[in-house]
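Below are structures written as structure tokens.
Just so you know, all these numbers are worked out from the coordinates, no wet-lab data involved. In this text the structure is predicted, and so the values were computed from the model without any measurement. Cβ atoms are built from the backbone, for glycine too; each structure is taken alone.
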Structure 1
Amino acid sequence: MDNLIPAPVRVGANTPGEGFLPDRSTTLTAQPGTETTERWLRATLGAAFGLPLGPARPGTKEPGNTVELCLDPALGPESYRLVVAPGTGVRITGGDSAGVFWGAQTLRQLLGAEAYRRAPVASGPRRAVPFVEIEDGPRFAWRGLMLDVARHFMRKDDVLRYLDLLAAHKLNVFHFHLTDDQGWRVEIKRHPRLTETASWRARTKYGHRASELWDETPHGGFYTQDDIREIVAYAAERHIRVVPEIDIPGHSQAAISAYPELGNTDVIDTSSLSVWDTWGINPNVLAPTDNTLRFFEGVFEELLDLFPAATSPFIHIGGDECPKDQWKASAAAQARIAELGLRDEEELQSWFIRHFDTWLTARGRRLIGWDEILEGGLADGAAISSWRGYAGGIAAAEAGHDVVMCPEQQVYLDHRQDGGADEPMPIGYVRTLEDVYRFEPVPPGLSEEAARHIIGTQANAWAEVMQNRARVDYQVFPRLAALAEVAWSRLPAPEERDFAGFERRMEAHYARLDALGVDYRPPGGPLPWQRRPGILGRPIEGPPPNV
């Protein structure tokens, strides 16, 4: 019981005995409403141990050799009770279907690292699940990971793998960053050049933007609409909500390169633009025209069909790092400011965001954006991803808006994990496993009402220097396990948290990650093949500002 991650709310005293050891005669009984977990158990644990986990025959029940899935709404959303007892086998009772699924994830951990393999490997006696009772439920409703597939494309199968990794850590939100200056990754049938042109770049900066190195191999890719439907359905089977992000009005050069009329044509020759091949804040932003609004309304119309409201109530519109220089120089943009009676370019961006907030709300969705959408006035009903520290999230929460806390200074997993020279392409602040474990999503001093608007937290993994799956794994793990515990468990204040105990539990968890084939950063530092010597990063000296 002392190696579960994330830590459960309560673990009862163990009952003496050999415990529960599933075998070929073990049956699986599922009440209506637990079918997703029933399918997952047969596909996952059944494969790992070579067991059929068949249903009990009508009128029979083999005492002590059954896994039973039940519902009890009194437990609350996503909560569960797992009981392993002599004569009854395993009973997982969830407050809802998601709670049953998270209980099954705990059962998998109790069965040992072999439960994370795709076929049986144990040559000796297998590990029995001790007789125990666990009661558990999450602290936050939003527990997520943002994965950037725009800077470096990730194949569909790798995305599905990451959904499995989120599920294994009881994370329930997948923030899917689909567009940026460096690439457009989702098929939009009414605008085919978004994938014909905007999904590929000719070359890629290797390392930080100050690096003199280039990878001259063309890079790109996109997800077809059926790919997206598959990803969303796969996530839903694992009780994970997918939050798609189409970044506007900044971070839009890829889209402008495909449709030059979307840019500020009276300031720059937008027909000369290509998909951006380097990193940083791009000056080329969308023009605030009716044509631009209609274009992206069309994009979002197709997106809403791909991401149903039941599994994707939030739509992320970005809204971050939008330089105003082109709008200041554009006669058309200045005319739009005068026409709308706005004071300045900040209010023009707010008008742009408010338009899509109203548009999405009318279609039963909620807009969420990075904390820059606070500038010039916050759109009614919008939620905030607070990335520039706590300040934006605090202001939004005090104003009654829901907030996902994901400050760069604490939970940007693309930032380096150590200050050593061996870290591959180091960027950003040093944020160790312990730093992430001591992250607190609810800042001190918030009013009780404002604190209720902190709906959760997520880690963000930006992919400028993560060229492939192994590099993503290295940056994300093991720190995502720490974030998962912060988001799920009811931990004490950061300075009182038992990090040494968490490290001891991680020893067992590394074996699970090994079985899953995760190329995590080892506790002792990068392995020889994980290093990238001589590639310029972006070292920042000293502690990060806490804003």
Structure 2
Amino acid sequence: MKAKNNKMAALLMTSTLVVAAGCGGGNETASPANTPANTESGTTTEAAPSTEPVTFTFFGGDASPNWNTMQDKVGKVITEKTGVSLTAEFAVSGTDQQKVALMIASGEYPQIIFPKGETSKLVEAGALVDLTDLIDKHAPNIKKIYGPYMNRMKYSKDDQSIYTIPTNTTVDHTPFDAGGGFEVQLAVLEELGYPEIRTVQDYEKVLRDYYKKNPTIDGQPTIPLTLNADDWKIMITVTNPAFLATGAPDDGEFYIDPETYEAKLHYKRPEEKEYFRWLNHMYNTGLLDKESFTQKNDQYLAKIASGRVLGLIDQNWDYQEAENSLKSAGKHERTYGHFPVTLTEQYKDNSFVDIGNGSGWGVSLTTALSEEEQIRAIEFLDWMASDEAQILNNWGIEGEHYTIEDGKRVIPADVQDRKTNDNAAFTKESGIGLYNAVSVRYGDGVKDETDNYYTTNYPEQITANYSEPMKKALAAYDATTWKDLFPGKDEFPVKAWGAAYNLPGPGGPDYTVPFQKSQDIVRKAIPAAIVATPEQFDAIYDQMLTDLEGSGIPEMEALYTQVVKDTVETWGTGK
């Protein structure tokens, strides 16, 4: 069978299919690939999926610099097992919205798509296929994994079609380590005697004390703290920490009242204003890098890789490339520990709040596929959810990327060294992790039928990869991993709506236009308030709050409130 050609194929470019995973817990296992599965309707899938060669066009809304046109080792096995090749285009950082808008304007779509947060626009354009029957009849592995959570895949209360299979989140995920929070170099911690770091005042004192003693590192000026405000990453290191540091969970640009489900832009919370006032103080006292709001992403990473940045407020995936450079250079003492810092001790960091399972951005099939091709495409996605594929995508190829010792999968030291110190080249060559956007899968902590973990992130593997300075620091804080310092999920109620950043927002202009206006306001005002004099801070911030009460923004918040309420009702998770 030959996939249809369309104009998208002419636009194809390269990048990576790596996406962030979500939270959850549990120990369900998936059924083997291509086995018959009874469905709720009594239908049974008997015929084995076709492996005849076929090429599908694909668009990924995340950048993917290590994509290797499926000529990596994992990609070749996927094609061998399924017959499927992907001709892929990926968004360059921040261009996913423009790319999807172009598709809608032209009416030309890739056959398989990971549209990130643009699902609603594609649904309104009639571009996506309802996957309900296709999953029921042709996807036993997906049904096995998402069995208890199928309601969470429904698009909305009014339209209960399944347009997206979540791949941005993993099922029954149990994180074993912290990848976010407030970061401090291990060398700083050791020199200061591993001090307690609980509040922003503690964090500030640590950076200041070390900076005074060490104004330069390796002959370059020391930078106490720097932020990455390049394009959308301003949310990761500048604005998202405002709600985490003031006791709220991550719901993207919104704060959701846990009692009423009312949604409002989180910047309107008075306590967040005080967090940004603290950043203003850090800027005016010389502890916050003056280039934080002008530097590009590569400049941010270069500073970290130089070893002279003492502190970060970021997620590990955002600066991992630079930290890997430090490891390659043997500068393990210049890598970072993670702390659950909040504005005052009255707040708890919500990084590990339980958001439940089965919702999130994911992969969709478009109307560019014929009915016959839809079946072939869903069979491909179902194979990617099989045990065989999950092990392949997480571990690689047996005998090359891992071995079996006493019944356990083990990563050889030389392979682990490449993964740690030469990650980009290793990923491009191996393909491990490159296919997550089309892979329904279990998260960390889930074991397969052989009593092995599906993923390579489990306690023994994590701690085995720690450097000696990291182990020393963790021991000083009486912790096994950095997660031990953070409040656990049992300290918070389960969020009935999951995570709002995973929910599809309304696609119409009554929502999209005011939402974009709010983003324009915030991304201009927050940096301006931080770099202002202390005397100017209130006027700038308060003007932002005034502006956020106009331009249809309150009405936009009301629309999103209804999305949250409808989601809770559809999922059956309300009070």
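Of the structures labelled 1, 2, one was used to calculate relative contact order in percent (Cα under 8 Å, 6 or more apart), giving 24. Name it. Going through each structure in turn, the value belongs to 2.
Given that mean count of other Cβ atoms within 10 Å over residues 134-141, derived from a single structure, equals 22.4, which label among 1, 2 identifies that structure? It was calculated from structure 2. Tell me which of 1, 2 gives 18.5 when you compute mean count of other Cβ atoms within 10 Å over residues 70-77. Among 1, 2, the structure yielding 18.5 for mean count of other Cβ atoms within 10 Å over residues 70-77 is 2.
Match the computed value 2.8 of distance in nm of label points 7 Å out along Cα→Cβ at positions 470 and 486 to one of the structures 1, 2, and report its label. Only structure 1 yields this read-out. Can you spot which of 1, 2 the value -11500 was calculated from, given it is helix-only ellipticity at 222 nm (-39500 (n - 2.57) for each DSSP H run of 4 or more, over all residues; to 500)? Source structure: 2.
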